[in-house]
Each structure stands twice: as C-alpha cells, then as structure tokens.
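Bear in mind that the values in this text are calculations on the coordinates, not laboratory data. None of these values were measured; they are calculated from a predicted model. Cβ atoms are built from the backbone, for glycine too; each structure is taken alone.
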Structure I
Amino acid sequence: MGKPGLRSALRSHGDEGYQVTHYDLDLDYKIVPNRLSARAKLSAAAPRPLSKFGLDLAGFRVAGVHVDGRAARFTHSGHRLTVKPAKPVVGRFTVEVRYSGNPKPVGGRWGDIGWDELADGVLVASQPVGAPSWFPCNDRPADKASYQVTVTTSSAYAVLVTGELLFRHTGASTTRWVYERREPTATYLMSVQIGRYEDLELPSSQRLAVPRRLVPLARHDFARQPEMALLFSRLFGPYPFGEYVVVVTDDELEDPVEAQGMAIFGRNHVDGRRTHERLVAHELAHQWFGNSLTIADWRHIWLNEGFATYAEWLWSEESGGPSVAELARQWRARLESLPQDLVIADPGEANLFDERVYKRGALTLHALRGRVGDEVFFALLRSWADAHRHGTVTTAGFIVHAGAATSESLDDLFTAWLDRPALPD
C-alpha cells in the first residue's frame, strides 16, 4: 500500500477476504451511564473459502457470534474480533454479533475518533478508523455497503443517523428511530448524532439540526449553503444523495467532519458572521468527492481533500470573494515556505491530514485546469463523478480519466504534482 506507516496502522483494520453488502444494526443506548447494548447482523460474500475472518470492534464485551445461524468460536483482542465459523464460508453468508459496553473513541495518531460523549448527547465522527468504536465492521474504505440502523434512547433527545428516517416510535420514556442508508457507504462515513436539536429546513432537501440557542446564528451562517449546492451540482453533476443534514453540536470541535449525506460542525464554527463559510463549502463538496466517490485506500486521500479544497476556492470566486487564481497564488506561496518532503499520491500515515495534501491537491487540479482549459476540465470532473457514482476511486484511475479527456499527454503534470516532493514551477 505504499509507505510502511500506512501498512502498520491503517492496514491493521479490515479484511480483504470478504465484502460486506449490508449491515443491520440495532442499538439500545442509555445516555447517562453511556451504555450501549447492541446486535449487528452483517450480510457478506467471500470469493474463496474462509475458515476464519476478521471484524473490527473496539472496547466491548462480545456475548456471542453466529455465522449463518450457527454459533461460531471467536477471539477478541484490541480492536480485532476473529471469527472461526463451524464450517468454512464461501459465497454469501451472514454474521450476527451481540455486544455491549461503554462506547468510547478509538485513540491513536489522529486523536480520539469515533463514538464520543458530548456534554449532553453523542457525536460520531469516524474518519479514518473510528467505526469499530460502535459497531463490528470490515473497516476499510473500499468495503461499501447499505445499512439499516435502529437506535433506541431517551425520548428527550433527537437521533440523527446518516440515511433516510423510515419511522420512529415513542414509548413511555424512550423512542425507537429506524434509518436506512441505501447507497453503498464506507464504514467511516456512517454516523449517529444524539442531542437536543431543533430541526430546521433549508431549500434543496437540506436540513440543519441545531441547539435552540444557536438557531439564529446557524440560520445566517448556513443560509448560502443551498446556493453552494446549486453551484456544485452545475460543476460536478447532480447531488448524489437524497438529503443533506448539517448537525451543529453544542460542543466545540477542532474541525468539521463529513459523513454520508451529513456534516458535523461544532458550536465554535457558528458565529453569525459566516467566518467559517469556506468549511461549509468544503464539507458539502465531500458529498461528491469522498462520499459518493470513495477512495479505495487512504493513500489516495488527496482525491477527497484536494477536490473539496478546490471546491472552496470555486465557491469563494462565485460568492464575490478572492478568485480561484488569487487563492492558488496565495497557497502556492504558503507551500513554498513549508518543507517539500511530501509525496501527495502516497503521503504516509503521519501526513494523512497535512494541509499540504489539501492545498497541493487543489493546486494539482488548478494546474490541470490551466493545461486543458475550463471546458475540458469541468467536463472531466462531471464525467469522473458520474462514472464512479457510489463507487471507489484511485489516483491512477483519475489520471487515466483525465488523459482520456484530452489528446495531450498529462503524464508530466501528474508526475510533477503527485509523485515528486518538490513543488513544480
């Protein structure tokens, strides 16, 4: 997979021996004691016989595992749940895991990620390896599946899950929420948000979930988001999902986080002055680049972050701010002042979220635009998003796609920008 860092940590998650097609998750969550009791049923397929296989699940007590309805032996160490079915599986099979415990984030190089208690509620932000903090999964970005997620918790709280709300049923003190995510979705892009939220509708099938005291500020700060969606739909193709929900938590977050059809912001990103509007554009753009088009593995992350950063620049120019050209000049000057020791086609685990991946990725697109011209450039972005809708993508695939859009060889451009650490002229 490239650099040793990517092999040593990110590749310790996931099992390439099988593919999950559907997750059915039933979660019973008690907020005050932070107690989760759950059942997960996975539908999967294995091209070759497996006498054992791995799932990722961190920090829970596993009560039992069944494969195709039969009890299976298992061991659970760290985040790894190793399952040994009664007989080898091949082709389609099902796995059911019953587990319980006090969910907590997965710690590591990128801080605490995954299921996280807030002052009053829950936030789930799993990029890149936080999904095992709340459900057993094949935790690799290329393993995209559909989901049904049921959450039962106190009726005093709203529950938002990435997907369409099928129904909710309120009992004496708890409410059962059932969501469905039909589009193939990577594990890290599934999310659950629990809080005391006001639900605000915006145009273009957009919604805001905001603490009541932040409603006036959020209405102003996200008011231009529907305009962004129109711009991006024109430039990148139709919005790839049925809805877009922005959750503003009543806690501070270092950075906003994208999920499938959702983005999560902290209260510190809302001030009534649109100070963080570039981040609003960035997270929305991820619905095309990162979510609908999901990278096959983490070395290709510039295809997420470089594209979303370039979308920020496009919105800035559209909305009367600095032009794309001006922002490109500013960030090139900034990158010239930083160490030029990063290959963004494979940045390594330590640099996965380095600003150079984001900005140099955007500059790569700007250099491509300058080479092929606007008409070809935006046409190839639209066809790229359309050809790989709800699929997985790689850097090599994008290079081939771009090359097919023009008769001119682009090898020198991509080699200079993606494969060499020195900043090109």
Structure II
Amino acid sequence: MPKPTFSRPDFDAFCMLRNFGVTVTGQHLDHDQTTLECRIVDRDNFCRRCGAQARVRGSVVRNVTHVPMGWRPTQLHLRLRRYRCDACACVWQQDTTSVVAPEAKLSHAAALWALKSVVIDRLSIARVAANLGVSWHTANDVVLATGRRLLIEDPNRLNGVRVLGVDEHVWRHTRWGNRYVTVVIDLTPVADGTGPARLLDMVPGRSKQTFITWLEAQTSAFRAGVEIVAMDGFTGYKTAAAETLPEAVTVMDPFHVVALAGQAVDKARQRIQQATLGHRGRSGDPLYGIRKVLKTGKDYLTERQQTRLDAVFANPDHAPVQTTYDIYQRIVAAYRHPDRKQAKKRLRKLIDSISKGVPNTLKELQTLGRTMKRRAADILAYFDHVGTSNGPTEAINGRIEHLRGTALGFRNLMHYITRALLDTGGFRHQLHSFLR
C-alpha cells in the first residue's frame, strides 16, 4: 500500500483476544517469553443459584499458553475476580470458557494455531511445542483433540463420495505386532477433476473382513452412493466390495497391473540369472546390468539402452526374459493408447493370449496370465471409467510415509491414524475458514 490509512492501535485485536471476552491490561517481555496480563470483560457477578448480586471477594490468576507473539512463547495471566453471594453463601470465579476450555493449558486461539501449524504449515509436533513453550505431549494432545473435534468428527465429511480407493499400508516396519492398515481414499475429486484425493480412514489390519467391517460401519446412504471402487490385485478387497457394494464397479487400476507385469519380468530375470550363472546378479552380469532398462518404456529407450538390450537378448538362454519383457511392454502400450476402445480390445486380446497355452519354460508369464484372467473384468473396467486409478492412493501412501519420517516414527496407532487424516484428509480449505 503506497498510501495506507492507519487506525488507532487495538492491542486486544493484535493479540487475538478481541473476540474472546478478554482485554489486555499489561505486558512483560523477556528474551524468551511474552507475558500478557489480562482481565475478563464481563463481570459475571450474579449468583448462579439464586440470582442475587454478589460482592467481590478477591482474585486469582490462571496461567494459559497463548498464540506466540513474533514466534516468542506467550503466556496469558488471566486475573479472575472471585465472588461471594451473601444470600446463599455461594462462591465462584469469573467464567473463562470463552478464552480457554476447562482444565486446558492452551487458549482456544493457541489450540487452533497449533492445528493450523500441523495441517497447513506441516510443522512437526516438536516444532509446535517449542514455539508454544509447552511439552511435546501437551502440544500433541491439543492438536489431536482439536483436529478430531473440528475436522475428523465432522458428520458431513463422507458426503458425496462416489469413487473409493482401497489399498494396504505398512504403518511400522517391525517384526512384531500388526504392521498393516487398510487405507480408504476418496477418489471422487480426481475423477471429477475438482481437486486431489483425500484420505477417509485407516483401519487396522488388511483383509476382506477389515474392509467389510469398515463399509458396514458407514451409513446406508454412503454405501448407496459409491459407484466405483479402485483397488490393487488383492482378492480380499475385491470380494469385500462385491459383497457389501454389489452395485459398485470394481476397477483394478493400471498402476498395479503394470506393477504385476514388472514383477514377472524381475522374477524371470532372477530365475534365468541363477540358471545361467549360478548366482544372484552382480556387477558385470548381462541380465543384472539391464535390470532398470527392462522397466523403461520402449518409446523412451536411448540408442545405447536399445543396443544393450539387443546384445543381452541375442543370447538364446535369455529368451524367457525377452518374452516376458515383450508382454510387459505390450501391457504398457495398451494403457498409453489414445483410443480407449482400441486399448481395451488390445488388452483383452493380450489377456486371452497369456491365460492359456503358455509353455512351462515361462513360469512367470503363466502366473501373470492366471492373475490377469481372474481379474480381467476389473482390469478392463478401467477403460470404461478412465481417471479411476489407485495412483492417487499410492501418492497419499507416500505422503504418509513422509509424515512418519517427520515424526521420527509412531508407536501409537490411533495417533498415527489421526495425524495421517489431518495431513492428507483434505482439511486445508476447511481449516482456513476457521482462521478467518
């Protein structure tokens, strides 16, 4: 603003206390902390029991952590009047619920600031705790409780979900305990082109019954509104969707189909490596040297990479790898075809060709053919519902992995689920509305 118009300073508004019934009466600045002396504006001097006007008996001070002023921890010294009713001998002090919840250590504004710092600014709990001048556990409890109350427990959060994504996720990398959770994603914004996918829930376990239990816990209106379920090759999720959402179309997304074909290439390469050289791949081994080139699309191969492939495939002992590689590339090419009808036709023909009559020398291709034949309807359904992919689900899985690294790991699964929901649940715009 080249010519700003200034108004008289409003210290209460500057300290984010104007709308909380509190006025600032003094301040004390230290190098590492700000202290604000405050009073409650409303006198609150009428007896709650008989309604008679009471007299002031004294005052007490309640210390409350507030929003940092200039990234300096800030404390509110709330000086509260204590009243005594002469008519009924009732004693009380001024109500502070407008600025801080009963028995809470942080003001309402500070709790919202902490939630905003985690959800929007993506700060760690340790950083938030340091900025507020409180312990890690205090900051964590406030963020989780406020996030559940304002965002996660919103009864309208699951409205409008038409496209579901479901996948498994490893929430801790240990040899003991339940390591897996089932991740449920709302892919509707991606299918409609209105925004990114969002996390709906994380359920302990990975099984058919886990997904069925979650679906049955939702409202009948929610289940009736689900039109498409995108998933990987796990049969349990497919069966659960078929039993609980009989009207919904199940789609096996390209990411997992191509991944299955890529696994077949890797297993074929490893098997032939052992058969021809008698050991696992080492530097200088022909098949080991092209392990990454085998996963590169033909259209993206450089002249040098193509030359290396041709040299390796010139050896007749490597023929099973070459055949499996060709099938992999045909699957990728089908998904990249600009004409959906032609792409569907080509992939259906390919599935038919590898589902029977494959020689025993191509064990990996036999397994891939059986899997694709069993899930052929789900695989081909993608071309009728382009845009329905579990790719965004994998992206959210990646963001949750990053969250676990930021938090230096999680031990409490419920905390992990809540933090993951806050981070990837699509709450950023909703939280902005609370901060206005």
Calculated from one of I, II, percent of Cα pairs over 30 Å apart, for residues 136-343 alone reads 45, and the structure in question is II
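Here helix-only ellipticity at 222 nm (-39500 (n - 2.57) for each DSSP H run of 4 or more, over all residues; to 500) has been calculated and equals -13500, so which of I, II was it run on?
II
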Origin of the derived value 29, 13, 11 (semi-axes √(5λ) of the Cα gyration tensor in Å, for residues 56-127 alone; candidates I, II): I
For distance in nm of label points 7 Å out along Cα→Cβ at positions 184 and 288 computed as 4.6, the structure of I, II it came from: II
Can you say which of I, II returns 4, 22, 31, 26, 13, 4, 0 when P(r) over Cα pairs in 10 Å bins from 0, in percent is computed? I
